[in-house]
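Next up: the structures, one after another.
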Structure P
């Protein structure tokens, strides 16, 4: 599968689950999303501290598209009063930006 299509499908599924959790108030999806966001943070912090940025693949989408999507997710999380989960998502985005910067700066 193309990397861009993989990004669209993965983030589309996350956005659909976020919609179901926030608008339809499906409890088990809320807990699953919180677990996924915190797992992504743990994984991103681990890779950042490990210095394994050479093994990551480059981003498949333009940074503007990724930023708009991330701001939308953060806005939805804040409007739903999931402040700690929004913090975890923002920290994950920051760690991924650090990983991307390290990857591009190394030969």
Structure Q
């Protein structure tokens, strides 16, 4: 897994904060009888935790754009884009992206 550089203080504070309704990300949990159930996600940490569930799914292009435009973390956005283009399995994408996000979260907690 790729190593991320330490984030700036500005990015770290943004990542540790919640976003407003207009900037939320919608994920989906797959349910055997109900099908995809939407979940509104309002923070970086909430998205990382959401991806721990093997039955969860986010639109990877939306996650890339959210990371790039809302969090303004160009480096992590680029790594997410690379991961979505190289991993074949949705489960492997979730795992690898979650690991990248957890790595960034640990870094941000040290900065903040």
Quick check on the output: 17.6 is mean count of other Cβ atoms within 10 Å over residues 39-46, derived from one of P, Q. Which one produced it? Q
Which one of P, Q has helix-only ellipticity at 222 nm (-39500 (n - 2.57) for each DSSP H run of 4 or more, over all residues; to 500), as calculated from the coordinates, equal to -15000? Q
Ranked by FRET efficiency 1/(1 + (r/R0)^6) of positions 23 and 87 (r between Cβ atoms, R0 = 25 Å, to 0.05), which of P, Q sits at the highest value? P
At a computed 1.02 (Cα Rg over 2.2 N^0.38 Å), which of P, Q: Q
Looking at structures P, Q, which one was Rg and Dmax of the Cα atoms in Å, for residues 7-46 alone calculated from, given that it came out as 13.6, 44? Q
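A short reminder: the numbers here are calculations on the coordinates, not readings from a lab. Quick caveat, the model's predicted, so the values are computed rather than measured. Cβ atoms are built from the backbone, for glycine too; each structure is taken alone.
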